[in-house]
Structure P
């Protein structure tokens, strides 16, 4: 799914219908900023907004995903390509999560090994302190890498408006969480709740 092509398509259709960004946003109960983000290719409509958006613009979801009008001959082929791309994105998100789990295990083992070495081995105080600093650096660095990869692996779904979004790094790091949920503020409805992780971004 080409974000830029889809954004231009949304803008063209909105203008054809004589709607402002605010008018379209009001129809979908979202902010004008969100519509602007789509039209400039900086984001894609969430799954929960695709059908209402398509109704407002009088197109099909397949045309929205393709970023252009489709005739009968190309409709089926484009639909299959869109499904394949969505499945590929989901697969890539799963791989990212697997990498996160592996990195987490490696960093934990490395940190524990360095701390045990610093605590149990015979060495001078400065060497012990240096080893503990290295352990903190290794674990801290791995945690930072894990956070970056984990945040980009899919999206989070608001339980109230069903919108999907990727939180900022600050929100992601500071949010209380379980394995599958994080307490985040939805940028669409503004409510804060435990949002479920999804393996796709739209």
Structure Q
């Protein structure tokens, strides 16, 4: 049997090959990767769908059909579901981290596959730096657990904590992403 016959077919939603190293990683690990940022998708012909930086809500019809859809989310769920999780973890003092989870009909509410807390020194780190660290950490978490993910051999779990959610419109308008987090939050809370 040829190597081509064993290739896993992946639909990658969101970040392209210039925004994440995961496209090359998947290709180097015997996967055929198709990428899209389009709102309309059809998942039926794939072995796995990966959402990372995808801006659309996936329709129920796609979620309920084969294959599973996993999401790479830069928050320590159930905290900071939705938009701009890195900002909200610092602004509200909730845990920072990363979570790989299955997508269900809610927003960032599906069962977790892998998760890691990440600590920051917010007196020395900017929002942009913390965001880049979280991106790097979630890519590493995915690569570390790739065999379990690609072969669908993971165990799922949930948190008992209530968590938080924010939409895009909740974000304050005047954020300097390159300013030290503590300094920027102090300014935002005075406005």
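Rule-based calculations on the coordinates, nothing more; no lab input. Since the model is a prediction, treat every value here as computed from it, not as a measurement. Cβ atoms are built from the backbone, for glycine too; each structure is taken alone.
Which of the displayed structures (P, Q) returns the greatest value of mean count of other Cβ atoms within 10 Å over residues 11-18 on calculation?
Structure Q gives the largest value of mean count of other Cβ atoms within 10 Å over residues 11-18 among P, Q.
Using the calculated result -21500 for helix-only ellipticity at 222 nm (-39500 (n - 2.57) for each DSSP H run of 4 or more, over all residues; to 500), pick out the matching structure from P, Q.
P
Thinking of P, Q, which structure, once FRET efficiency 1/(1 + (r/R0)^6) of positions 67 and 91 (r between Cβ atoms, R0 = 35 Å, to 0.05) is computed, gives back 0.95?
The read-out comes from structure P.
Out of P, Q, choose the structure whose coordinates give distance in nm of label points 7 Å out along Cα→Cβ at positions 131 and 155 equal to 4.8 when calculated.
P
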